[in-house]
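Listed below are the structures to be examined.
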Structure P
Amino acid sequence: MTIIMTTVEKVINWGRANSLWPLTFGTSCCSIEMMQTTASDFDIARFGSEVYRNSPRQADLLICAGTITYKMAPVLRKIYDQMAEPKYVIAMGACTCSGGMFAPDSYSVVKGIDKIIPVDIFLPMCPPRPEALLDALIKLQNKVRAEKFADRKKRMKYHREYPMTYMEDIK
């Protein structure tokens with residue numbers, strides 16, 4: 001007879017980590033690489049994330065890929081706010097993380113989405129390869145597995161009160 005001992009928290013975190021449902025917010029060339037991860041060569045289905053959701057209410061992982069302008073910032077924030085808790089964000093691409101090549105000269109590009117929404121994993125390549133996105137997904141799964149219920153409550157409160165630095169300038 002085999003006895004398996006674990007905590008309910010570990011079982012729930014294991015289930016959540018292996019079934020992250022992504023919502024895409026692809027605005028430029030990085031989204032092509034994100035789409036490539038669903039192809040048979042890379043197969044994101046191994047991680048339980050094969051179906052990209054069309055509604056923020058069905059997703060718990062936002063993959064933001066591409067340049068974010070000030071005009072898109074309120075839409076991104078609204079989509080993020082509509083996602084169910086707990087929610088996670090991967091910022092994919094140099095333009096998403098820091099404004100990229102548009103940051104020095106463009107007045108319309110947000111210099112990092114962490115000014116709008118909290119980000120869990122940054123992927124600052126131009127454009128990141130599908131292998132890098134899979135690596136980011138593995139790191140996020142490890143983060144979810146190690147999460148405690150008490151930490152999750154603090155995180156949810158922090159997400160609701162996250163300062164929107166650029167949002168005041170937009171309104």
Structure Q
Amino acid sequence: MTKDLKPSFNNKTPAGDTHSRNVCDHCDFVHYENPKIVVGSVVRHEGKILLCRRAIEPRKGYWTIPAGYLELNESPQQGAKREAMEEANADLNLGDLLAVYTVERLSQVQILYRATLNSPDFSAGEESLEVQLFEWKDIPWDDIAFPTVHWILEHDRQVEAGEAKGPFENPVGQTADL
């Protein structure tokens with residue numbers, strides 16, 4: 001009779017590898033821990049930008065673009081559209097890739113798109129206290145949730161004004177200490 005073995009993992013460097021990993025003591029299976037992928041979009045309608053005021057931590061009560069973690073078996077484009085629906089009940093026409101940012105401290109890679117609303121109908125989803133379209137001059141800059149949101153809004157403004165083309169990366173010399 002075979003005894004069921006419960007996996008037991010220890011940190012060690014597998015043969016041929018350069019990093020310490022969680023490796024099963026019984027079968028040498030390597031449990032890789034990889035960065036989280038965040039997807040989202042800058043959504044425009046009639047020249048205004050859609051922002052969501054967060055109903056959840058971190059940064060509850062602060063404004064952000066519709067964005068969140070990519071799900072398993074989902075493309076970044078599907079994830080960006082899903083996040084807009086979950087946070088703002090917004091149906092998007094997804095456009096070009098705008099930026100790919102790295103938040104090393106959190107092991108995040110953020111993939112961000114430009115988008116427009118397919119319909120002017122939107123409302124706060126479960127993760128938002130409110131959603132609103134803002135003129136550039138009226139964006140609540142002091143109440144933006146994360147440094148990357150500042151970057152993405154500025155990069156989108158540059159593309160919209162014809163001053164630059166994406167995709168962008170982290171601004172030179174800057175890290176996103178969230």
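A short reminder: the numbers here are calculations on the coordinates, not readings from a lab. Predicted, not measured: the structure shown is a model, and the values here were computed from it. Cβ atoms are built from the backbone, for glycine too; each structure is taken alone.
Of the structures labelled P, Q, one was used to calculate helix-only ellipticity at 222 nm (-39500 (n - 2.57) for each DSSP H run of 4 or more, over all residues; to 500), giving -11000. Name it. Show your work: numbers first, answer last.
On the way: P: -11000; Q: -5000.
Value -11000 for helix-only ellipticity at 222 nm (-39500 (n - 2.57) for each DSSP H run of 4 or more, over all residues; to 500) corresponds to P out of P, Q.
Comparing structures P, Q by distance in nm of label points 7 Å out along Cα→Cβ at positions 121 and 145, which one has the largest value?
On the way: P: 1.3; Q: 2.5.
Largest one: structure Q.
Where is distance in nm of label points 7 Å out along Cα→Cβ at positions 25 and 129 largest, in which of P, Q? Provide the component values of the computation, followed by the final result.
On the way: P: 2.8; Q: 4.8.
When distance in nm of label points 7 Å out along Cα→Cβ at positions 25 and 129 is computed for each of P, Q, structure Q gives the biggest number.
Ranked on Cα Rg over 2.2 N^0.38 Å, which label among P, Q comes first with the largest value? Mind dumping the intermediate values first?
Values: P: 1.07; Q: 1.25.
Going through P, Q one by one, Cα Rg over 2.2 N^0.38 Å peaks for structure Q.
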